[in-house]
Structure formats: structure tokens, C-alpha cells
1. A value of -25000 was computed for helix-only ellipticity at 222 nm (-39500 (n - 2.57) for each DSSP H run of 4 or more, over all residues; to 500); which of 1, 2 is the source structure?
2. Given a computed value of 30 for relative contact order in percent (Cα under 8 Å, 6 or more apart), which structure among 1, 2 does it belong to?
3. To which of 1, 2 does the computed value 3.0 (distance in nm of label points 7 Å out along Cα→Cβ at positions 102 and 278) belong?
4. Given a computed value of -1.01 for log10 I(q)/I(0) by the Debye sum over Cα atoms at q = 0.24 Å⁻¹, for residues 62-133 alone, which structure among 1, 2 does it belong to?
5. Given a value of 20.5 for Kirkwood radius over Cα pairs in Å, calculated from one of 1, 2, which structure does it belong to?
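Please treat every number below as a calculation from the coordinates, not as lab data. Computed from a predicted structure; not experimentally measured. Cβ atoms are built from the backbone, for glycine too; each structure is taken alone.
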Structure 1
Amino acid sequence: MDLTIQNQKDTRSGFGEGLLEAGRRNPKVVAFCADLTPSVKMGDFAKEFPDRFFQTGIAEANMIDMAAGMALSGFVPFTGTFAAFSTGRVYDQIRQCVAYSNKNVKICASHAGVTLGEDGATHQILEDIGLMKMLPNMTVIVPCDFNQTKAATLAAADYEGPVYLRFGRPKVPNFTPMDEKFVIGKAQLLHEGTDVTIFACGHLVWKAVEALPILKEMGINAELINIHTIKPLDVEAVLKSVGKTRCVVTAEEHQRNGGLGDSIAQVLALNAPCPMEMVAINDVFGQSGTPEELLRFFHLDTPDIVEAVKKVVARKQ
């Protein structure tokens, strides 16, 4: 796949464009926001479809309950707020009113991870993937760039069942094809390799892309797979790649506990044990700083992926 940067865009804007297009395609699509309409890029939908947009204010639990009620009436509700408020603040409502009864609600979470930046630890939720993937019936999607977030939003609108869609605040490289269809549960092979498999999601996919030429200069031919759907996990793609490379690095902007790495490790433990390293937050809360500073501070940057690959390849040998 061509991994050339087309431009720099924030993934939350990909969600905004996808939501607007979904609303144009399907008159049953409705949207709820908890007082953060500009921040989560729901303004265009609200302007074009004012009778299908509901501003709930700072009442996230009510928002989830209202969305569940609309789903019972045959609508396709999308909820939007920061990831910290989309999950931790309303976990009971999501569990009881959405996941348990398998309602067709799309929980859309912006400003996820440490790249939220200066707002600090209280807003930088790093455990949301774990919270959501442990719920029966919940699909968990973490796209990597603007184009893929837009496509994932459209796919979520067409999918029947609860979806957690996670995206972010900063502008990041936009490199996936604009017209590529998003297939829920199907991993995306970005680069073929033979020495190690890197599984990444979200913002760290591009960090892994940056690592590829550095590793090549070291004589390491890395395979890179974008796991944009954490649940259901593409187990077939994982095992096919690992059967070839026999060692793994995972990279994610999330706690090591409960995230992508945990999901991959479970598959490997049950089917194909091999050396593995995880690039992730290691059981600490976030801090205030710029996205770039925080990625470096928490060892989530390109050099950290390179070091993890070197370590796991040495273990394999």
C-alpha cells in the first residue's frame, strides 16, 4: 500500500464528515452531543439536520439513555463527547441500556489518549478500549487517520448493533486511501515483512509507518498491520502474520492493561506463543503537555517502536 502522507488532518473531523454523510444517506440517523458540538465536529450535522440533532448539555448519562430510547424506535443514534465522558462517566448506562440489550447505538469518543494534550490526566482516558471491549455485544473501532475515521463512521451507521468509535484531537498524517471501504473486523495490511509483525491502532499506526525505513536500514523487514477493529479482532490475520514472522510488537495510545496488546497476547497464548513486546502506557495516569511531548514522555513515539522491535527480534533469535 502507498503510505504517502496526503495532508495533516484531525481524526475528529473525519468523524464529523462521516456523520454528515451518514445523515444524508439515511434519514434515520440522529445525533446527540453533551455540550461539545464544535470540539467533536458535530456542528455541520446539527446545521443541516436540526430536527435530528439533540444537545443534551453536560448530562452524558441522560444522553446515552435517550440514544437507547431512539434506537428502540428504529433510529440510528450517534452520541458524541470526549472519550473520558463517553465511557468512564456513563459506563453503567452503556452496560445496562446499550450493550446488555444489544441496542443499535453508536458511541463516538473524541479526544482519546494522551494526545488530548494540555487538559491533563483527568481528561486523558487511557482505559476506554478495555472498558468497552469487555462488554458483550460491543464492537470497538480505533481508526488511524482522517480518511479511515470517516469511512469507519459510515460503516458504523450501516452496522446493526452497539459500536464504540474512538478518535482524537490533534492533526495527524492522513495516508490511507480516500475511497477505501472500511470493513469492520478486517485488519489492514499496510506493509509486508518477514522478521517481525507490528500490530498498531489509532495514532500509533503512523508512528509505526515511520519506524519501517529505520528498521529496514538495520536489516529488519517488518510487517505492519493496522488493527482498526479491536473487537471483533481479526484473528485469522493475526495468526497468518505471526506464522510467518514468529515475533510481535503492539503499539497503542492506551494502557497496556486491557488494550490492543492484551487482545493480541490472548490470541498468541491460545494459538501461537511467541516473543512479544508492547508499546503502551504502563499503568500510570496521563500528564499535561503537548501531544508530541507526551508521546515522547510515555515512550509511544517512533524510536520506542524501533527499540521494541529490536528487543523482540533479539529474543526470537
Structure 2
Amino acid sequence: MTQVSLLSISVFVVFTGISLYVDMHFNKKDTQVSVKSAAVWSVIWVLLALLFAGFIAVTESTVHASLFTTGYFLEKSLSVDNLFVFMAIFGSFTIEDRYQQRVLNFGIIGAIILRVIFIFAGTSLLLLGAWVNVIFALFVLWSAWQMYNQIGKDDEKIHDYTNHWSVRAAKRLMPVYPYLKDNKFIIKHNGKRHITPLMLCLTALVVADVVFAFDSVPAVITITQVPFLIVTSNIFAILGMRSMYFLLAAAKRYVCYLEISVVLILVFVGLKMLLDFFDIYHISPAMSLGVLFLVFGGSVVLSMMYPQKVN
């Protein structure tokens, strides 16, 4: 951080803190996020990132501003993978749309904290990350299979999570209440504090983001080795993820073939991680983004050509 001025660091902390507070203040209600709201906030976060790039150009240098902007848009493009995995995780927990906003609000805070820790932890984590990627790739492929089996079964909500994979794993470590309790993450039951399935869903989202950081952070490091620029580009990209996710979630209400496209994208993401690990074939970020837009765009076109009733 010594490569930039204390003023730049201070302004970044205050600027992002205020922006995050305002965002969450206007999006704190347990309601379904509209397309308009998601689109507006997506644009706002991009504009704020560009505004901060302008500030860096004035206080530091145009070179630093250029590196920040490049890292930001690279990180933002790589984060598209996260959105589809987030959708699969919410689907696995059958979390209602009105509670997803609360989960993502806290998930963004958790992701920011762990990303910063990850970046400053050093390259030793990158060695561990290779094996983490394999495990997570298998989890993504399993999620794709589970999501495929749930297509057309949106009305089948989980009420008792006793046999859910997350509860079976977590109850060995801490008390778990196997039912959703409104929007609560922790409740008091029989005199003891228990976490709820909503907390387990939040944990899964944060862990997913950190695992993806094993790929995205090194990609940004290839652009710049200035810690301040790595951290700021990552955080600005994360801050815009919530609104980007709700754009995708909103599309689900209008694009009847979206679920099958998400399944295909999850399979692609899982296979891409395995191909990278075994050094069989490296799929560039540009190619990956192209595949995602091709599959997603195809689902939109098919929905327009062969419309069906969307639940």
C-alpha cells in the first residue's frame, strides 16, 4: 500500500463505505428486486468505479488509473461465473426471492473481508487453491445436476432442511435449526443459539466467491502488482455483483429457458476449472465470457421464438 498516498487509501475506504451504506439502505427490505432497480444500481456501481479511476488519475497517475480500470473490468467479467453459481446455490436452498437480497447484502460484506485477507495472505494460498478449485469444480458440476433435476419443480420448496446436505455437514460443528425462520440467520431455540438454513446459504455464497478468487485475483495480478490497485479493483467489482445477480434473477421471470442455460453454464464452468487444473486446455477470460453470453443469449432467443409459461 506504500506505493500510493495515504489520501488515496483514505478516500477509497470512505468512498466505498458510504456507497455500500447507501446501497444497502435503499435495498434493505425483504422484497423482490425489480429489473429497473437492478439495472439502475448496476449502472451506478460502474459509474462509481469510473469516478474513482478519475480520482486516481488526478491524485496518483494516469498509469495507475489505467491499471485500476483494466483490473476492474477484468474482475467484473470474471465474476459473471459467480452469478450463475449463486443462482444454483439459492436454488439448492430454495430461498425465496424476497430473502435473497438480505443474504447477498451480508454476503457482499463477507466477500470483501475475505477477498482482502486472501490478497494479503500471499502466494502460499494459491498452491492450496489448485486443489480447492478441483473440489469446487466437482461441486459446481454436482450443482448443475441437482439444478437440472429441479427444472419445472419451482413450487417444491424445502420446509424441513434436516436432510439437506448443508445441515448434515454443519450440525457436526454447531447447533443448526433445520427450518427457515423468516429472514433470521441466527435464532435462540431451547435456550441455545442455532444457525438457520439462511446462514448456511450465506456461508455457501461467501465460500463460492472466495474459491473463484483463486482464479480471478491472479488474473488481476498479471495486470498490476500494486496491492492498492488489486484490492480496489476487486472490491469495486464485488460491490456491483449484487445488482448484476438480480438482473440475472429478474431475467428468470421472463426467459423460460434460462434454467437450462444456467445448467449448461455451470457444466462449462466446472469443466473449465478441471481443464485448467490438469493443464489440458486454458480457456481465456474473453473466450469464457463469450461462451456465457452465447448460451445466455441463446436462451433469450429461444424464449422469444418458443415462449412457454414461466413460473
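1. Numbers: 1: -11000; 2: -25000.
Derived from 2, not from the others.
2. Values: 1: 19; 2: 30.
The read-out was computed on structure 2.
3. On the way: 1: 3.0; 2: 4.3.
Corresponding structure: 1.
4. The read-out comes from structure 1.
5. On the way: 1: 19.4; 2: 20.5.
So the calculation was done on 2.
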